[in-house]
Structures are given as C-alpha cells and as structure tokens.
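Before anything else, here is the set of structures, which you'll find just below.
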Structure P
Amino acid sequence: MIESLLIANRGEIARRVIRTAKRLGIRSIAVHSEADAGMPFVVEADQAVCVGPANPAQSYRNAEAIIAAAKSTGAQAIHPGYGFLSENADFARTVEDNGLVWVGPGADAIRAMGDKINARNLMAAAGVPVAPGTQDPAASVAAALEAAEAIGYPVMVKAAAGGGGMGMAVAGDEAVLRTEYDKVRAFAERMFGDGSVLIERYFPRVRHVEVQILGLADGRVVALSERECSVQRRNQKLVEEAPSPAVGPELRARLLAAAVKAGEAVGYRNAGTVECLLDPATGEFFFLEMNTRLQVEHPITELIHGTDLVEQQLRIASGLAPSFAADRPTSGHAIELRINAEDPKRFLPGPGKVATWVEPTGAGVRVDSGYGPGTTVTPFYDSLMAKLIVYGTDRADAIAKARAAVAGFEIAGPKNNLPFFAELLDNPEFVSGDYDTGIVARMR
C-alpha cells in the first residue's frame, strides 16, 4: 500500500481523502492556497504546503508547484480529488513521469474521454448506446444547421471539451441555433481553449442516471450500481440518490453492462463514472460522458455497497485487489444533498464568514464538510460547503431522515440552499420518484 499521499485539492474532498488515509495509516500531505491557510483540511493533514495565492491558476491548478510540493515532502502518490487538475491528462502524465503514483486512470483514458465527440465515437464503436449527434465538430454555423436538420429539433449545443454542466445550450429552431452556436463556441474557446462544438439531440423530458465503475489493478472493469442525478440547476447537480427510483432490474443490468463496455473500451483503471441520459417514456438510455475521476456524489454508492471508494482507489493505485466483493447485492437507499453557499431561490453565490455551523447527527446521517465555525467561504472557489448524506432502509426512510437532517443543519453567515432542500423533500413530484431534469425549473 502507498505510504504517503499528497492531496491536490481542497475543502470537503481533501478532508474526505485525508480521513481514509489516516484510517489506513498513510501519511497525508495537503497543498493549499494562501486563502485556505487555516481551513480544516489543512489542519487535519499530517503535513501542509502552501502552493500559491488564492487564484486557482496560481495554486490548485499550478502543476509545477504541486509536483514540487510532492517531491519536497517525500510523497509517494498524488490524489487529485475532483475538479482542478483531476481530469487533466497532461498533469496525470507529469505525475508519473516524476516517479509518483497517480491515483486515477491513465492519461490516455483521461484524454480519450475528455473530448465529448471523441468519447461518443469511441462508445458507439464499443456498442454503447449514444444519442443521435455529430461524429465530427460542427465547424461553422452552416454545419451546425445541417446537423440539426438531420437530427431534428430541439438540439443541444455542447462544447466538446466542456464539463461540469458548462458550455451547453438548447436550440429549438434555426434562429436560436445561430445565436447559441456562436455563444457556446466563444465560451468554449475562452474557458477550455478549444472551440469545438457538438450538436446532439435534446430530450425535453429526460433523467440523468450514472454508473460507478472501478477499473481494477488486474485489468478487469466492474460496475457497482447506478445513481440518479436529475435534480439539477443550470445543468449542475444538487441532489443525487442511489439506487435510482427509475431503474428496475432489467434496465439496471443493461446500464451496468454498457458501463463496463465503456471502461473496457479505453482500458480504464481506478474509479470513474459513466453518465447517461434516460428516456423515462421508452426506457432507452444514451451515453452522455465519462468522468475520469471520483465523483462528488460517491458517498451514496459507498453507503448502499458498504465500502470506502477512496480506499479502493488507493488499493488499485497500489496494485492491490479490492477489499470488497464488487458483485455483492446493494442494501437500502441513500440520498446526497449538496449544501452550497448560494441563495435558495436564484442559486446565486453568497460567500461570507461562517458565524454558525451545527451539523445534524443521528443514525444514517453523514456530513462531508469543508467548512466549520469561523471559516470563510471565499469567491475564489466552488460554492460547495458540505454534502449532507443520509441512508435509510428504503427510499421513504431516507427521505424522512433527509427532512430531519436538513431541519437540524444550522448555518449562519454565508447564504445557503438548505431552504430549497426542505421544499424539495416535500415536493410531491420528488417524493413520488417520478421526476426528471426539469424538476427544479418547475419548482421555480
């Protein structure tokens, strides 16, 4: 097993990885920006190194500074968490070129899945269902219009190099497509350095379902189970649950088999997620993208499987077999709520100093947090403050526990979206389990 681990991230995911490292007797090393010097993850690590100022480009995305920190502290391995450099193929290669262990998939797999068009084509060749769309970038408005005519309106206009719900727009007709194509292309060039645009069929009523996979050290790819991620604002997830209330045994078998094919097609190693769109009317699903890292929502899979996915990541990176049987049946139901520093109506960021922070407790309640009393949510980073995760014997039990936990979570200082979750957990559509990605818009 790896003996020392540098976590190239911050906040709740850094604390999450440190917790498992401590349990396994692995020395943990945190890197942090000047703005994060007093944060809980820095205090809890066995060692900490400042890698630059608040600006992520000069700290958490500063590959040279992070490699230097790993070498100066004697770290054996680097865990990237999610976001920042976690899906940067060049960084993964650099880590390994410097004789360090990369806790994630190989650079080739990251690169193959990082471009949405290339990923679609690879998946189609592997027999994984993909939605109707372009096989090559739409290089001009005229090409986009031609593709949309063949696919049929409405269409989704996507940045091929995008991720995290960014660089996407819906076009219901030619006039809107002309406008949105230019917007998405410009945004993609600015944010990702790649203006390639994909045109794909848009499904007005669709569910977002994903499958957790593990590429094992022996070369096998296993699929654990699915997660439902349809509660979203601006194409970004707010709530996840496992298992999905929309997926029965037959559909689950098809989803998991497709996810294994996806991993095998790129020789996948370590933890990853195959994201799909599910048409609830027909039971058809289509490959959306593959996240070549640990997901924010991994705790709900951990709870229904009774395992620690960060431990499995570290075991795989160390060349060891998993410490649990991947094919054992799941048990119970888990829900995760992303507690963000944002107002609960318009979901606009609301950073500030935390005056009160009281986490709920009780059977089946877990909080993975990055903040606490006296800490400050700054505008430099993602608004995620904590993940409130509940586990119940069934979905109704999990919802009841989530209601109580939301009521018991006290935050003062930054704005927060706890009131939204209280509303959602009483929403008849959500409670029924028969909802889709439009549920938040209908609530607003």
Structure Q
Amino acid sequence: MRVHFIAIGGSAMHNLALALHHQGDQVTGSDDEIFEPSYSRLQAAGLLPDSFGWDAARITPDIEAIILGMHAKGDNPELLRAKELGIPIFSYPEFLYQQSKYKTRVVIGGSHGKTSITSMILHVLDYVEKDVDYMVGAQLEGFDRMVSLNPANDFMVLEGDEYLSSALDLRPKFHLYKPNIALLSGIAWDHINVFPTFENYVEQFAIFLEQITPGGAIVYNEEDEQVKAVVEACTQPIKKYPYRTPDYEVEDGETLLHTPDGPMPLQIFGKHNLSNLEGARWICQLMGVDAEDFYEAISTFKGASKRLELVAKSKSAVAYKDFAHSPSKVEATTKALKGQYPDRTLLACVELHTYSSLTPEFLAQYKGALDAADEAAVFYSPHAVEIKKLAPVSAAQIEAAFQRSDLKIFTDPEDFQEFLFGQDLSAKNLLLMSSGNYGGLDFERLKSLY
C-alpha cells in the first residue's frame, strides 16, 4: 500500500508511519517542523521528509491513502491536492479502525490513567507471549514502537484519547474505534478549548459507551462517581464490569499488593496506579489471561514513560518526574509519592503548560491538588500564555486557585532552577510534574545532586 502522512512528525502519527513501514507498506510524509524523538526515529527508518513544509507536488495519483494529522490545517496544499485527486483521506483513528475492523478491539478511555492502563495490559500480554495489535500514548520498555499492526493478530488494544481526530474530523478519537471491549478509568474536565463546559465534556464519554458493539463489555472504575453515573445511564446492550482499588499496603517505601497467594511487591505505587492495575487485570481476564499469570507479569511492570518515572535516588531521597498536568493527575501523583514515603518531606513542583491549565476560568480546578505535598511550587511562562492568545494569568490568581498560601510561584526559568538547585535535596523527595520542561530544566544537573 502507498500511504502519505500529512503532519508525519506527531507522536502518534510518526509511530503509525513506522508501523506501516515495518509491515512493508510504502510510506512518505511531510511536516513543517519535526522534533525529537520523532526526527531521529523517522530518519533511522528512511522516512524523514527531504525538506520541511508543504508541497502539493508530493501528492500523486498512485497514493492509495492520505493520513491527516491534527497539526495540519484545512487549507493545507497537500490536503487540497489529495481532495482534487479523490484520494481517500483518513484521520489516524479512522485508519486504525479500518486496520482493525475484523479484529476484537479493546479501547481504554478516561481523562486520566488510560496510558498507564494500556501500558500495563500490553506489558502483561507481552509477558505471556500473546501477540496483539496496539496503539499506546507512551514508549514502553521492550517495545520498539507505540503502534504495531499485524494482519495475523486477533486483538487490537487502543488507548482511547478524547481529543479531536483531525482538522477535517472534529469527533473525539475514541468515538471512531467502536470497541468490543472498553474501559473507563475516570472523568475529570479537560481540553476546555474543545469542550467549553463540563457537561459537554462528560457527554463525549456517554457517546463513547454508545459506540461499544452490542453484546460487548465495559469495565469501569466505580469509585469515580462521574464514570459510575455515565455507565449506569447507558442503555446499550452490553455487559458491565465495575472495579475498585484492590487492597494493598506500603512498607518501608515498597508497595505490596494483596493477592490470593499473599502480599506481592510491585515496582509501581500510588492509589491511582493500583486502581489502574485492577482495571488492567479485568481487561486481561476478558482477553484470556488468568489471574496467576497476570500477577506474575504485573510484578515486573516498571511503569510507562513519563509516568512517575524515577529521575534520581539516594539513600535518603528520590526524585520523580511525571507527565501530570491536569488537576486530577497532579493531585493523584502528589498523593502517591507522599503515600509511598510518608515520613519524608515532599517538594512537589508543577508546570502550568497546557491551554486548559493557563485559562483563568479553569484554574479553580486545581484547588487542593498540591495539598499532600509539604512544600509546593508552580512554574508558568507568561510568554506561553501570550502565544496561546489567552488572557494574562497573575501569581495571585494561581495562589487563589491552589488555595495554598505558602505556594512558591515562578515565571522565569532561571529563577525556578535557582530555587530548585538551592534545595537540600539529600533530605527531601522531589516531584516534577509537567507536559513541558520548565523552560529548559537541566535534568542531568539534577541527577548529579543525588
């Protein structure tokens, strides 16, 4: 198959391009800019565009499919040329559905936890040597790509993102997969640039449930009241399997999961991760993995990339970074690290980096998100606010939102680094939460302090 990617450099897009190239398809692509690690990975596969920018001449009649990334706009010259030639145009979720419509599709949805749960499932399936197609939003240890396709596989496991599909398709991605088996981990308002009200956001999850094939199944976190309400209101003829956080204990910085065979040490921690684990166990069970094999496999799971990822460690302190940026994720991650080491001082830092987090109307959602930390700091860039064409955000607004009078607030990257490297990190745990990089934080220097 000859496939062309418009905006090939995105995280999901370049992984799909690599997957198609791996299975023998002829792949080309274009983009106006490509960053690491996409750049090096495309270059190594011979898929890096010869030049950046858009060129209608790249679109020729022999192309059988165009895959359009969210980064591409509706007036993109390559897109317009493809329309002119009548070439089929797909968003990447549409294309993944076409690749999996004769398979059993397992879709993991939720405002938080979906990457971790999908990663756990794939880790377990790999451990028990069960081959499946997949798409996941983080790089996993032992996996070459975040997307894998094989016509011989019976299952496809998909992380179900609720963000929009492409410039032409304004449906949430997870509405397109039509799962046979689905999971909902939690619902907490996000992506307010697309879903301006909480009610509108919740509606997307109700629609997701309606897309489950008749006779299919939904596994859901009944501890999340919003998830519970949406699932119970669903009239689709499907099986409903609720789950709750399993019993566990923490001893000397180690989390022990209670299993039928006794306490089992885990390499992950935090109540939210134990809840994720239980959701993954239910999905694996529905895919034919028995409990004994699941527990053996999950005991070796170290976590998804950028999810409570260990940066440095000494005898008396640890430093972790996490992709957490939305209020619910910040709160869960902060509680997790404090709960793992309750006797140690915890300094928790969060960067407000996304459109939602820098919107004054949304900031109130962060109330109490850092309360579990002994010390807390927030970094944000007024320039980022300006680029996103949002109303200015003041330090007073941020302090009022988090409702923490001792909150330290930084807008200059150098001031933040001076504060951070001025800490006695031998005596306290550090948690850095962001989908950005704090204006260029030197993680190698940070590691040298441990």
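We did not get these values from a lab; they are worked out from the coordinates using the rules stated. These numbers come from a predicted model, not from an experiment. Cβ atoms are built from the backbone, for glycine too; each structure is taken alone.
Looking across P, Q, the calculation of relative contact order in percent (Cα under 8 Å, 6 or more apart) that yields 14 traces back to P.
Can you say which of P, Q returns 3.7 when distance in nm of label points 7 Å out along Cα→Cβ at positions 77 and 309 is computed? The value was obtained from structure Q. Given a computed value of 17, 13, 10 for semi-axes √(5λ) of the Cα gyration tensor in Å, for residues 117-164 alone, which structure among P, Q does it belong to? Structure of origin is Q.
Of the structures labelled P, Q, which one yields 14.9 when mean count of other Cβ atoms within 10 Å over residues 189-196 is computed from its coordinates? Provide the component values of the computation, followed by the final result.
Numbers: P: 14.9; Q: 17.9.
This figure was derived from P.
For which of the structures P, Q does the calculation of FRET efficiency 1/(1 + (r/R0)^6) of positions 125 and 173 (r between Cβ atoms, R0 = 35 Å, to 0.05) return 0.95?
Derived from Q, not from the others.
Can you say which of P, Q returns 0.35 when FRET efficiency 1/(1 + (r/R0)^6) of positions 37 and 245 (r between Cβ atoms, R0 = 30 Å, to 0.05) is computed? Here the read-out was taken from Q. From P, Q, which structure was distance in nm of label points 7 Å out along Cα→Cβ at positions 45 and 349 = 2.2 calculated on? The correct label is P. With respect to mean count of other Cβ atoms within 10 Å over residues 93-100, the largest value across structures P, Q is given by Q.
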